[in-house]
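All of the numbers you see were taken from the coordinates with simple rules; none came from a lab. None of these values were measured; they are calculated from a predicted model. Cβ atoms are built from the backbone, for glycine too; each structure is taken alone.
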Structure 1
């Protein structure tokens, strides 16, 4: 799907501010697109096509889809599970309330996998309906990719922002840990759960992040242009690269060449042992915390849960406190190693996923290239623009030091331009 068929949030904001589009018209475009496209894509768990349109605020006229893992007081919140069918929270999650206060229109709840884990939902990939859109933020990525809405909110515990963004060919931004609030979401692993954002391209997701948070994260017209020669970019040579698809390995090499052609200082860097060990610690931390956070669901709603979720929660509950504490020590050592690593480079490039979206709707793909950066809390973003011979998107993940979100977004925008030629 060509990015020109998507809705550019940055373009919509510019048109609104120039008086060329009203908030009412902007939301009406989304309502029409959802009505025409969602019966095929199945990106929305609930649609509120009569949602109140706010005409004041930096996000006025921007229709946003909310992953159905965040509470909404005026729309059902099922967390992707029949155990919560018709559940009605009394208040919004913090990020939903923030979006409303900034003027956004909450146009619906986007489909998530069961409790934001791996059991697939019904959403299809807009590029090819026979392929997965990824998970667990499947509906958020697909709704943006299909051109139904300009922006969506998702979450990542393993790779649930970066991977679906890659499969659907959109920008998916996992910011530094806790840059976006997670209170009012159904937690799976609280020390890993990270709120993230989807939009058509890097500029769009940067503008969305800036307008939503009030942080100085989007480029300003009065700023001098980025000098790419001052940015050290490195291909991250981790052991997982050997398991990536040939098309993905070729795409990563092409990304490095295009970055060099664009003027970036490009090289390679190996993975420190402490980071390889930390990657393995992710699953121990995730499963143990899931056994605690979702233990009440297992106790009270076992019959409504999938076998794969039951198995995971029971495995997590079997992890001992000492095993969990040891994994946390490895995570801490990994964060120290990451700080040293980012003393040598500014941006790391890795695959967003092992390859293009797998065929079939019984899988959501493999998060092996995402888990480490979720564990470390570093900002990461999927850069769209490359594709395999069949036309399916191949996402390149860019990662930066914790707290360097603005630098990552600025460099990623320049890289995306290079990828698209």
Structure 2
């Protein structure tokens, strides 16, 4: 018995009208943009061009995101015999066609394809890919039958993809809001709206609008920080510490957080800063050791410690200091999650009241969050980092303390209980 596939009005409209050189879906998260790509468009475009000259490319933010967002959904529908995993040579066989699956983070790999022409290009998360990669690939769509399908979430109104879509090209554009997907559970939509309420992400990820990020980044805590003061210390959690090393124009910063074992709550136990100018490593290490001792005396064992990965000498020296003071802790390198991802997740945590602070012990971090401003001159979402506007050092150490679990936290926040 044939499987019945339900489509929304928007999805059916796209299948009917997406017959241009460029076919782009821009809009909210979870609105059904990529569903029809794996169900219909990618297989159809590839089969239509079988035997014709040219290469087929799928690109995205990284090889891993292509595998997760495109290849695996294709395999769920068509099976791994017709759609293989991405191999070590960055190719997948899809319906008998060799397909090059190149992450936009691999600019060097894309540069190798300056000569060959592309007959079909699919771009996952088009707004997030590297601009140089995009320019290289689009210049290779040089056959009469060449075309590109792509989807993505909008960002700022000055983004290069928005400017490209508004230029004189053969393009079919479709815009989505989250409410254009009738198959999402109402409870899920309500929770997602709550997560992004009052932030630039509501405009982008709920309403699907190109929108600039301006002014205060964390308005929730700037307007009413007392709302986020913890009434009690959260249980069933583990403690992690983040350290940012200061320089000539910055301070050393340290933050201790409690992360719930279901990854749905972050509680800041203590934050502190120390001027870098005029202090030696012995003084800094003593300050850190005393901080850790205070945390363990009040709240229990510290399980993890992460420090700025750019300062390996200091990290190695701190390891020796920890061992000589009887701490069974190994300093791990920070991951340095991109600023735009930090801003989005922290806003979600604040909106869901999943981020709390121990009163009087976390003043440096609270003030840093209250005063952080969007840099309206930056190409992507980031805060002003001029050493004066706000305490970026405290924001960094806070981030290092729990960024290792970003994926788990983001996923668990998105689950509707």
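Worth a mention:
- Computed 1.43 for Cα Rg over 2.2 N^0.38 Å, for residues 75-290 alone - originating structure among 1, 2: 2
- Here mean count of other Cβ atoms within 10 Å over residues 59-66 was derived from just one of the structures 1, 2, and that gives 21.1; the source is 2.
- Looking across 1, 2, the calculation of mean count of other Cβ atoms within 10 Å over residues 163-170 that yields 33.8 traces back to 1.
- Which of 1, 2 yields 50 [percent of Cα pairs over 26 Å apart, calculated]: 1
- Structure responsible for 6.1, with distance in nm of label points 7 Å out along Cα→Cβ at positions 11 and 275 calculated and labels 1, 2 on offer: 2
- Between structures 1, 2, the greatest calculated value of FRET efficiency 1/(1 + (r/R0)^6) of positions 83 and 299 (r between Cβ atoms, R0 = 25 Å, to 0.05) is seen in 1.
- Identity of the structure behind 2.8 (criterion: distance in nm of label points 7 Å out along Cα→Cβ at positions 27 and 179, calculated), options 1, 2: 1
- Structure responsible for 22.2, with mean count of other Cβ atoms within 10 Å over residues 267-274 calculated and labels 1, 2 on offer: 2
- Origin of the value -9000, where helix-only ellipticity at 222 nm (-39500 (n - 2.57) for each DSSP H run of 4 or more, over all residues; to 500) was derived from one of 1, 2: 2
- FRET efficiency 1/(1 + (r/R0)^6) of positions 35 and 51 (r between Cβ atoms, R0 = 30 Å, to 0.05) from the coordinates reads 1.00; which among 1, 2: 1
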